[in-house]
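Next come the structures, one after another.
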Structure P
Amino acid sequence: MKLDVIGFGALNLDRLYGVTRIAGVGEESYITRFTEASGGSAANTIVGLARLGVNVGCIGKLAQDREGKRILRDLVNEKVDVNGVVTSEDGASGVVFCFVDEGGERTMYVQPGVNDELTQQEVDVDYGCNTQVLHLSSFISETPFEVQKELLKACDEVRVSLDPGRHYAMKGLHALRPILKRCYTVFPNESEVKLLTGEEYVKGAHVLLKEGAQIVAVKLGARGCYVTDGVEEYLIDAYEVKVVDTTGAGDAFCAGFLYGLLSGKDLYACGDLGNYVASRKIEIDGARDGLPNLSDLPSHLK
């Protein structure tokens, strides 16, 4: 069976610490709560799509440790096809330490583990190409980044979606060109557009279109999103909710937007869907717990 979307990115266990404030150098803060949950940008987006009834799969690497077993179990429980996930007998699974302040803002420290050891030989090309959309997110090391680019060469007919994250944005346009020229959709946030193009988000989005992307959806946080395909462009307001934790908000936006594209919705509706799914997520701790099911969507978004 051909899948609708496959996510390809780092697989992590998020250790989330609520703190009174994000401490600077030489400062102190206090931990007020702790939760642990599965994460990873592309995987979070895939789980968001699964809850919306989309047939999804995942490519990534885990170790045979407690963290890896939990990450894999959580994907299976969300009805994600895990035939693209490989398991290493050695090493440790990826872990992200997240610190979230009382306003819901966060900072993160990444321990990539075996994510950075994923090789070309471990990725099943037939599996990776058996999808309508291949959704990519970042890795820390160059090895899996090269693996992603090689997979795209083999999957000529697959639409490509990219959530670059800060790490890939810092590589610059030259490094990302092999991916950008294949992209149907790109999902940077405002600061990532600046890093990639040197321009503010409107001009920067059009730079990314010139690089080959067909649609650019810029995530603007509390200000919503800016979406354009070079013909239409919209600045779409965010939904007003109480912010508890912004971890995974951008991943949730991607899930809503991609669901809209797969459902044949117009550009504005896709952006609105992205904003809505993100708004539901930020009301709850963790990257996934707030992600809505299809039945939770308001009637004008279904």
Structure Q
Amino acid sequence: MNFIINILALGVPFSVALLMASLGEMVNQRAGIFNLGCEGIMAMGAFLGMLVPYTAGQAGVYNLLGLMMAAGAGVLLGLFFGLVVVVFRAPQGIAGIGLQMFGVGTAGTLFRHFVGGTQSVTGIGSAPIPVLSEIPVAGQILFNHNLVVYFAFLLVPVIWYVLFKTPWGLQVRAVGTYPRAADSIGIKVNVVRFQALAVGGALAGLAGAYLSLCQAKMFSDTMIAGRGFIAVALVYFGRWNPVKIMGGALLFSFAQAFQLAVQGQGINFPYEFAVMLPYTLVIAVLAFAGKDRHMSPAALGQPFNREMRV
């Protein structure tokens, strides 16, 4: 029983970086922008989030400033990506790979210049919720984490409400489905896409900062470890729905927690197979979770030019 509880308790915080990054990517894709550069934005967020408390001090306010700087850098990179794919109409897939390489390479270079080697920070500790954290089993699994974990899961209903119950959410879905019709009724398609990219970039930057400030409490070049690409895959798995995306993030993270628990138990099992289990699970789920391609935003990946019938 304790083995299962430990897996669940580990899986919840493990899912946070994936959840925030995939929610941000979903907002991008709902607006018609396919951003493969999520990995690069996460890398920059992870570095900058750790850099602030490392250089300024370990007080809690500096951790908050680190999160804010990571989110701000994500916004700037999202807007830069928008300049390339929205204004100059570059192929979104190729531009995304370029952003990924730029972000990962720049984060690694700046880390070696300003920090030099592996350095730890105090980071953000857990903040158990009074009373609720004392509930047997459920308290340990759900209510004994840091504030960023609670914030990430609160984002799920918030983003669902914004996308499906507000005028701005309707505009985002309109420009991602039929941008010419949206333009014909006065919606500024490119402006809305820039706004969506800013939101997505901020969440990806926060996701990276979570890894360095809350989980590892350090930075390394390999910290992101493909999570940006997995976040993109989770958007497809979740069918562009925040609640289903949360389920996918938890599924992957429980598999990751399971492989760590197996190694920790000293079971005579090749650890390489345990390590690859979460990634194999993502591939299997995407392959067999259905063929509902029609559910994707109709204008996903397509540039908009109001002067041309494209």
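We did not get these values from a lab; they are worked out from the coordinates using the rules stated. The shown structure was predicted, so the numbers you read here are calculated from the model rather than taken from an experiment. Cβ atoms are built from the backbone, for glycine too; each structure is taken alone.
Please state which of the structures P, Q yields 1.01 when Cα Rg over 2.2 N^0.38 Å is computed from it. Working shown, then result.
Working: P: 0.93; Q: 1.01.
This value belongs to structure Q.
Which structure, out of P, Q, was FRET efficiency 1/(1 + (r/R0)^6) of positions 7 and 175 (r between Cβ atoms, R0 = 35 Å, to 0.05) derived from, given a value of 0.30? Intermediate values should be presented prior to the final figure.
On the way: P: 0.95; Q: 0.30.
Traced to structure Q.
The value 15.4, 46 for Rg and Dmax of the Cα atoms in Å, for residues 111-262 alone was derived from one model only; which of P, Q is it?
Values: P: 15.4, 46; Q: 18.8, 57.
Corresponding structure: P.
Rank structures P, Q by relative contact order in percent (Cα under 8 Å, 6 or more apart) and report only the one at the top, that is, the highest.
Across P, Q, relative contact order in percent (Cα under 8 Å, 6 or more apart) peaks for Q.
23.6 is what came out when mean count of other Cβ atoms within 10 Å over residues 183-190 was calculated for one structure; which of P, Q is it?
Details: P: 23.6; Q: 13.8.
Source structure: P.
Using the calculated result -10000 for helix-only ellipticity at 222 nm (-39500 (n - 2.57) for each DSSP H run of 4 or more, over all residues; to 500), pick out the matching structure from P, Q. Let's see the in-between values first.
Numbers: P: -10000; Q: -22500.
It must be structure P, since only it matches.
Name the one structure among P, Q that distance in nm of label points 7 Å out along Cα→Cβ at positions 223 and 247 of 3.2 was derived from. Walk me through the numbers before you get to the answer.
Numbers: P: 2.7; Q: 3.2.
Corresponding structure: Q.
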